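Following are the structures in question.
Since every read-out is calculated from the coordinates, none of them should be taken as a lab result. All values reported here derive from a predicted model rather than from experimental measurement. Cβ atoms are built from the backbone, for glycine too; each structure is taken alone.
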Structure P
Amino acid sequence: MSDSLDAYLVLAGILFAIGSFGFLARRNAISMLMSIELMLNAVNLSIVAFGAFIPGLGAQGSVIALMVMAVAAAEATVGLAIVIAIYRNKRT
């Protein structure tokens, strides 16, 4: 398979579709958070692919992807803290 932008965008679309299906089909909060993370990683893949294949962008795509990863890490931390707090309150 040749390195083309289309291949990376198709892969990103498939990952995003799997993540959105997982988010809509699951009722477990942890599974929903994992599905959101999968969707964010699909967006990261497409941003990095555009940065690599479009001339003149340089490292801007990678910088934006790093920012999205930082936001995803913060989202996962806050989401997991909320899930733990709810679990502790319902268990007692």
Structure Q
Amino acid sequence: MRKYEMMVLFDPTLEDETLKEEVSKVEDLIKREEGALEKVDLWGRRRLAYPVNKKREGIYAVFYFQAGPERLKEIDRVMKINQKVMRFMIVKRED
């Protein structure tokens, strides 16, 4: 299993309770794909450098996890479908 970091930019109109549910859904997705979740950092609401989906702010969350490289395809597919996710990126960690 390799180590990955996934940064997710959530829609800024989400309520706190809805945000917690969405973070939980991402955690469940990683676990369902046989990944090992290490840590979740919620950065909170931040101003964006340029508009994304006509919004100037977003809610950032960073997920640190381990998973097999073959599992990223399904994680990527499900994240693209989620309407509450404006952007996301998965990178391989070197540590």
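Here mean count of other Cβ atoms within 10 Å over residues 58-65 is compared for structures P, Q. The highest value is that of Q. Source structure of the calculated read-out (relative contact order in percent (Cα under 8 Å, 6 or more apart), 49) within P, Q: Q. Can you say which of P, Q returns -9000 when helix-only ellipticity at 222 nm (-39500 (n - 2.57) for each DSSP H run of 4 or more, over all residues; to 500) is computed? This value belongs to structure Q. Out of P, Q, choose the structure whose coordinates give Rg and Dmax of the Cα atoms in Å equal to 13.0, 38 when calculated. The correct label is Q.
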